[in-house]
Structure P
Amino acid sequence: MVPHVGGVGVTGPLGQISMRAVDVVAFAAAIQPKYVLPIHHSTYAFYREPIGELAERSRGEPYRLDLVAAGSRVVYD
């Protein structure tokens, strides 16, 4: 699962345009991914929710949360 996170746009004309940690955890529970690889979590200064919130809420969940730094590569089997 590759969610766009940060909780952006809650009050804007388009509404919420990226997921909050609670949204990611709920969606992951519904689709049961093996991995969660959030994107754009540290690229914009206007995010309303830090990536640490997702890390905290993901503790004990059955998926592997991969917080990869911008420019890094990830290879899954």
Structure Q
Amino acid sequence: MRNFDLLVWRGLGLDRYPQLLADYFGNYTRVVYLAQIDAPDLTEKAREAALRLGLGFERRFVGYGDMEPTLIAQARLA
């Protein structure tokens, strides 16, 4: 979410050609934000991005999966 404007909005040219919005996202119904950390500011940015794209919003907390326990185990071995 920190780079939405750079990678999506400007990266796809939507800042210069907003008419492309329907071409890029016309078949989508929602943005699903896969949150790795509980950061309300990032969730709000994701919600605003969905609104800009004209899509529904869904947030799913996924965490870091197996990465976190693996890193902890590796740190204990070091």
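So here's what we get for this one:
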read-out	value
Parent structure of the calculated result 12.2, given that mean count of other Cβ atoms within 10 Å over residues 33-40 is the read-out and P, Q the choices	Q
Computed 34 for relative contact order in percent (Cα under 8 Å, 6 or more apart) - originating structure among P, Q	P
semi-axes √(5λ) of the Cα gyration tensor in Å, for residues 17-56 alone from the coordinates reads 23, 10, 7; which among P, Q	Q
Which of P, Q yields -12000 [helix-only ellipticity at 222 nm (-39500 (n - 2.57) for each DSSP H run of 4 or more, over all residues; to 500), calculated]	Q
Value 21, 15, 11, calculated as semi-axes √(5λ) of the Cα gyration tensor in Å, assigned to which of P, Q	P
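Every read-out reported here was derived from the displayed coordinates using simple, explicitly stated rules and does not represent laboratory data. Not measured: the values here are computed from a predicted model. Cβ atoms are built from the backbone, for glycine too; each structure is taken alone.
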